[in-house]
1. Match the computed value 3.1 of distance in nm of label points 7 Å out along Cα→Cβ at positions 46 and 78 to one of the structures P, Q, and report its label.
2. Starting from the value 21: which structure in P, Q was relative contact order in percent (Cα under 8 Å, 6 or more apart) calculated from?
3. Given that distance in nm of label points 7 Å out along Cα→Cβ at positions 70 and 94, derived from a single structure, equals 3.8, which label among P, Q identifies that structure?
4. Of structures P, Q, which gives -7000 when helix-only ellipticity at 222 nm (-39500 (n - 2.57) for each DSSP H run of 4 or more, over all residues; to 500) is computed from the coordinates?
5. Out of P, Q, choose the structure whose coordinates give Kirkwood radius over Cα pairs in Å equal to 17.1 when calculated.
6. Taking 14.0, 41 as the value of Rg and Dmax of the Cα atoms in Å, for residues 30-101 alone derived from one of the structures shown (P, Q), identify that structure.
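Rule-based calculations on the coordinates, nothing more; no lab input. Since we're looking at a predicted model, the values are computed, not measured. Cβ atoms are built from the backbone, for glycine too; each structure is taken alone.
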Structure P
Amino acid sequence: MSDKSAMIHFRLNPRSGVPPYRQLVDQVRQMVSLGLLRAGDQLPSVREVMRQITINPNTVHRAYRDLEAEGLVEGRQGRGTFVVEVRTPPTTPKRQAELHKDLGAWIEKARLAGMNDEAIMALVTLAVQEITVAKEKVTP
């Protein structure tokens, strides 16, 4: 296992309503999108993921199969699962850090206004969906 794969720590939110395999898939996608995982980086082994979080090995296999079907990773017999496709982050790491800080401040404002984490996530999701729909209407 590479040093990078040892640094990957999956988390599961049992209250999210999102199946565990989908949470793993989404986390890998996010790490790739943010540039935290690059082409050639190895994902943790199924056994390592099971050590990190209490999860059925079939769930991890399903997540890795879904990522492979998307063309994001590939399994190499006897060697592990590796990232093959890298989506270039749209901003520099410095700009990402600035945006992260701004988002953190916004989240604190939302909490002070009485919103819990689920309501904050719902609001962010709604805003992203609305912006996406508006862009799709403008783009021919």
Structure Q
Amino acid sequence: MLRIDVLTLFPEMFGPILGTSIPKRAAEKKLVSYHLTNIRDFATDAHLSVDDKPFGGGPGMVMMPTVVFDAVEFVEKQDPRPATRVLLTPQGRVFDQKTAEQLAVSDRLLLIAGHYEGFDERIIEGLKPIELSIGDYVLSGESWPRWS
């Protein structure tokens, strides 16, 4: 059975999607299991901060590496199978049918959903994920457009 872990700041957004139509039928047939983790649960300060100014400067706010690393470490301990790490980020290659087919043969996927201006570069260097973009548009709470 394929295990899909989703790390996000908004896990409540996924319930209605994963509990309907094709994702629901796949889970009912025991082809896939979905596991949602709130990245904010790994924040350590009083404000539960998950974002900070980019390391080395620059505009906007990015996801902090420590919080993301701690969330990934926790989730990866939940199953002994190695996870294919996927960072959902605007600068990633566009998700297409070929990529879907490649990922479909995995035993385990770990999807890390971005927010703010994206991810601190140390997350990419430390986790060495596949970077994917789902397209040139904005989704509430999760993705920013790919910049040309």
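1. Among P, Q, the structure yielding 3.1 for distance in nm of label points 7 Å out along Cα→Cβ at positions 46 and 78 is Q.
2. Corresponding structure: P.
3. Clearly, the read-out refers to Q.
4. This value belongs to structure Q.
5. This value belongs to structure P.
6. It must be structure P, since only it matches.
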